[in-house]
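A.B. asks: Listed next: structures, encoded as structure tokens.
Rule-based calculations on the coordinates, nothing more; no lab input. Everything numeric in this text was worked out from a predicted model, so none of it was measured. Cβ atoms are built from the backbone, for glycine too; each structure is taken alone.
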Structure 1
Amino acid sequence: MNFLIGSDIHGSIKYAKIFFSKAAKYQPKKIILLGDNYYNGARNDPPEEYAPKEVVKLLNSYAKDLISIKGNCESEVDQMVSSFPIVEMASMFVFNKEIVMTHGHHFNFDNLPLDPGDIFLQGHTHIGVLEKKDNLILANPGSVSLPKDNRHSYMVLNEEGIALKDLFTDETIKEIKF
């Protein structure tokens, strides 16, 4: 069973399509989006092929498969046009691990919640991170469309572990085995 994890699409239909094409490859149980789906915000230039309305349609076509976290660029209207809930934080238990998910603008690697689980997932920084700190795995899939580390990336979580992957080549950048 796979989980596909992405963040910070920021309204790019080009990169959203590339990311969602991974669903055919991995057949995920759920697709986890860690926020900033539709808009680029005042700090970012619009990404390539900026088309928030098209991204809305694409995400709505996967509505039953999504776990969507609210980012700092999400607004009330985003929930109104989305056929799926957008939540502040979420957690789930899979593979004998508690996974805690947030965007990263409130709770993050430097400001963990009281119980960060076994795997703490955040987006927001646009930088892919996968590291183990004591017994806690810190994971950030980077940005699908506006990477600040010059690598468009995403993650795959399954019973074997969690991997940070290149969006274009599917090359494993970093991996932690369970």
Structure 2
Amino acid sequence: MAKIDGERVFLPVNIAVLTVSDSRTLKDDKSGQTLVDRIETAGHTLVDRAVVRDDPDAICSQLQTWIGDNQVDAVITTGGTGVTGRDVTPEAVERIMDKEIPGFGELFRMLSYAKIGTSTIQSRALGAVAAGTYIFALPGSPGACKDAWDDILVHQLDARYRPCNFVELMPRLKEHL
């Protein structure tokens, strides 16, 4: 049964948050703030936060900066995962990723289906590993960010979570590099 193992030690994860939007700033970015609040409440470290426009080159540039920084263990993006012409976050992540984590997007959409029904089909949320750093691309709504964090990431980014979690794999993510 999945649970927190009280005999294991909590290990804070260093996380950066990227909001992808043509219309948001740090002052009015509710989705990014939702993630920041949850990251800090869980005991993790917010390493950096930024807002970039819906442009694959701008997204890739920011992601590459963070995945090149040994102080960043994971990046969570919000926005740009829909199906419109300006939604390019998955394409940007795909340009730099080493491996996709298909189960992340599948699980997100399954959990989201219980809340918003078939509208979840419009989400292209995804998880990936790039240069030994986790990347999780979430939709741009505060509700979607809450769902992804509360139902998936809070557990998988906790080293105490059993039977397994993303944290215990971190030392091995750069084995091929």
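A.B. asks: Upon calculation of Cα extents along the principal axes in Å from the atomic coordinates, which of the structures 1, 2 produces 41, 34, 31?
C.D. replies: It was calculated from structure 1.
A.B. asks: A further question follows. One of 1, 2 was used to calculate helix-only ellipticity at 222 nm (-39500 (n - 2.57) for each DSSP H run of 4 or more, over all residues; to 500), giving -5000; which?
C.D. replies: Details: 1: -5000; 2: -9000.
So the calculation was done on 1.
A.B. asks: P(r) over Cα pairs in 5 Å bins from 0, in percent, for residues 18-121 alone computed as 2, 11, 19, 22, 25, 15, 5, 1: which structure among 1, 2?
C.D. replies: 2
A.B. asks: Which one of 1, 2 has mean count of other Cβ atoms within 10 Å over residues 26-33, as calculated from the coordinates, equal to 16.9?
C.D. replies: The structure behind it is 2.
A.B. asks: Work out the source of 26.9 here, i.e. which of 1, 2 gives that when mean count of other Cβ atoms within 10 Å over residues 2-9 is computed. Mind dumping the intermediate values first?
C.D. replies: Working: 1: 26.9; 2: 10.0.
Answer by label: 1.
A.B. asks: Between 1, 2, which one scores greatest on distance in nm of label points 7 Å out along Cα→Cβ at positions 82 and 98?
C.D. replies: The structure with the largest value is 2.
A.B. asks: Tell me which of 1, 2 gives 22 when you compute relative contact order in percent (Cα under 8 Å, 6 or more apart).
C.D. replies: 1
A.B. asks: On to the next question. Looking at mean count of other Cβ atoms within 10 Å over residues 10-17, point out which structure of 1, 2 has the largest value.
C.D. replies: By mean count of other Cβ atoms within 10 Å over residues 10-17, the leading structure of 1, 2 is 1.
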